[in-house]
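Below: a set of structures, written as structure tokens.
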Structure 1
Amino acid sequence: MVGSVSTLSSCIDGMLNDKGMLMTLSKVAGEWASGGVSRFIFLGHGSSYPMALESALKFEETSYTAVQALNALEFRHGPVATVGERQAIVVLNQSDTMSGGVVKLFNELNDRARGSETRVLMVTNVNEVNGSGVVKVNCSTGFGEWDSLALVVPVYLLAYYYALSKGVDVERPRNLVRVVKEF
């Protein structure tokens, strides 16, 4: 387990120093901000679902944008009807037994988005998934579910670049305190 933590730390360091990934995320965020994207949906399944929840929270508090997080495979049963213009859908996909279903959903969303102002992005560690709109996270800790922790790093960076593109002072978030002292 200690080795897994060390490997995860190395993976995160690698992502933070990956100039190609940083440029891609910065470009995507800039295009979304200049294109007027104002609503985000984060999807995840299995161990990537809590990562989608965390990603949505960080994205919302960093960029002051309306964000929703949902289970990827539940998304088809109603919430997909809310997909519209000037939205971005970010799919987090951990390599597991259901990753094929999530990839299928991603491809369907991409097909629907063609020719519209809906953007779709997948952050994944599934080797078989490639192409435009895919950010690959090459991290294997050897401890299954821990690999999904690395999926949030590109989303944190995307939130950071999106907020900067909107002119948000990310160093001084409004209405947030460092410590919540009472409930």
Structure 2
Amino acid sequence: MKRLFPVLVLVASPAFADEGMWMPQQIPALADHLRSLGFTGDAQAFADLTGFPMGAVVSLGGCSASFVSAEGLMVTNHHCVQGSLQFNSTPDRNLMEAGFLARTKEEELWSGPGSRVFVTVSVKEITDAIMGNIDPRATDRERHDIVDKRVKERTAACEKDGLRCTIAPFFEGLMWFEIGQMEIQDIR
């Protein structure tokens, strides 16, 4: 019993689930709570995905990256650029082992075919457009087909040259967002 008591105390202790994954648009509403936790920044700044600091965060081949210069220099994790290092390696010049540093713009290497950077330029909440006016008597399959059709139509209407759009469900389909991202193909 003496050994069991400390375990019971730990198990019976209250858990504080004060974390979470928040949408940038939700951060301003959390400003007071964030301040109570010691955050001193401007919570409103996180809602603007095109301004500082959020505008610097980009998608690089499925990884996150950040612009760190006005000339487009980005930082990311090593594993995110392994394909580019492999693409530019030769038997005599193994960039995976030796690394690579371009000291001038002329020394920069193209990252290879299919390399893309996506910069978020817009996020719009479109839940009603995707989920609205669906007959409550619709079967699961009918509901799925309606939603699928709306997502495809919305994606096609949004996309243009250099702009990729994703229609994404959040909170298990409770909310839907249209995310517009500028596509950059010249990656070095």
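Computed from the coordinates by the stated procedures, all read-outs in this text should not be read as laboratory data. Please read these numbers as outputs of a predicted model, since none were measured by experiment. Cβ atoms are built from the backbone, for glycine too; each structure is taken alone.
Computed quantities for the displayed model
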item	result
Structures 1, 2, by relative contact order in percent (Cα under 8 Å, 6 or more apart): label with the highest value	1
If mean count of other Cβ atoms within 10 Å over residues 72-79 is computed and equals 15.2, the structure in 1, 2	1
Of the structures 1, 2, the one that -1.04, -1.10 was derived from, the read-out being log10 I(q)/I(0) by the Debye sum over Cα atoms at q = 0.15, 0.16 Å⁻¹	2
Source structure (of 1, 2) for FRET efficiency 1/(1 + (r/R0)^6) of positions 24 and 96 (r between Cβ atoms, R0 = 41 Å, to 0.05), computed value 0.70	2
With helix-only ellipticity at 222 nm (-39500 (n - 2.57) for each DSSP H run of 4 or more, over all residues; to 500) derived as -7500, matching label from 1, 2	2
At a computed 43, 16, 11 (semi-axes √(5λ) of the Cα gyration tensor in Å, for residues 64-167 alone), which of 1, 2	2
